[in-house]
Structure P
Amino acid sequence: MATDPYRPPAADVSAAERRDRPGSAVKAIALGLAVDIAGTVVAGTVMAIGWGIVLGAGGASAEDVDRFFRESTAFQWAGLGIGLAFTGLGAYVAARIANRAEYRFALMLGLCSLAFGEIVLGGISDASYPEWVRLVGNVLMLPAAFVGGHLRVLEKARRPGGG
């Protein structure tokens, strides 16, 4: 007897590895957007709490802290940087999950993030959110998403076999 009848047949499954299969487009965009939004909210909250603690420990009154958060360009730039960094990370996640057309999925994530941001900021009717932050964020949103997609392309190119 040359073969064991109780052993399952062997099959070449090397081409079926996860890294070679494309992922769901909807799942890629949904998870990328979740990373972008949740990461921005959590990191922004942590930054604001930390900055508030530092200001409070320095003797600032509640009104001074409130004014700082509304008027400080340093705080606005830091928040903008956090938001753009998480947009890039969300685009990377979308490109990685999709595992194909990385730039396209990264830019789709950027457009979804841009639309979400405009919907949220459109609900803010007072002048507490500076327009320059909104404008700079809108201009840099797609380049940040492109960077996230490009990082995935570079990562994929470094794999054995080149892709």
Structure Q
Amino acid sequence: MSEEFIAIGKVVSTQGNKGEVNIFPLTDLANRFINLTTVLLRNNTSQTTLNIEKIKIKGNTVVLKFKDIENIKEAKMIVGSFLEVERKNAVKLPKDTYFIFEIIGLEVYTENNIFLGKVENVISTGSNDVYIVKDKNKKELFIPAIHEVVKNVNLEKKRINIKMVDGLI
């Protein structure tokens, strides 16, 4: 994924035999698909822009029909691909809210400037996200993404400052 585009979904399976596909949203807002007319389809070997013909939202899954994909055989060929939109067309996030891909890779420091490690992954628990931070010994630390703990996120400096609270480590 390049800096100009962000992934909003992954094609996980086909739906029916007329070329529809099931999309696993990589966003908290599945409704963000409703107003889409085109997406960039990217996989390991290629990328192409596809026009969307029809959109259905079924629970946590989005079903899309692309104009140029006519049957199940063609739909199977794009399973595993990611759907991306231009970053400028991304959903606008509230202040102090970040995309997961922006958080992964940031270095985590305590309020005393002690390096704890880098964010390797983010888990969404429902009530709050949890940053999985790996230290230099590959030990995992689980940092809750709550205001009491995460004090500052600086994307330019690729750094997160946290407050150590009892029981955190």
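FYI, it's all coordinate maths here, none of it is from the lab. Computed from a prediction, not measured in an experiment: that's the story for all the values here. Cβ atoms are built from the backbone, for glycine too; each structure is taken alone.
Ranked by distance in nm of label points 7 Å out along Cα→Cβ at positions 9 and 153, structures P, Q are topped by P, which has the highest value.
Tell me which structure, out of P, Q, gives 2.8 once distance in nm of label points 7 Å out along Cα→Cβ at positions 113 and 145 is calculated. Of the options listed, only Q reproduces it.
From which structure (P, Q) was FRET efficiency 1/(1 + (r/R0)^6) of positions 57 and 97 (r between Cβ atoms, R0 = 25 Å, to 0.05) calculated, if the value obtained is 0.65?
This value belongs to structure Q.
Out of P, Q, which has the highest value for relative contact order in percent (Cα under 8 Å, 6 or more apart)?
P
Across the set P, Q, percent of Cα pairs over 27 Å apart reaches its highest value in structure P. Here helix-only ellipticity at 222 nm (-39500 (n - 2.57) for each DSSP H run of 4 or more, over all residues; to 500) has been calculated and equals -25500, so which of P, Q was it run on? Checking each candidate, the match is P.
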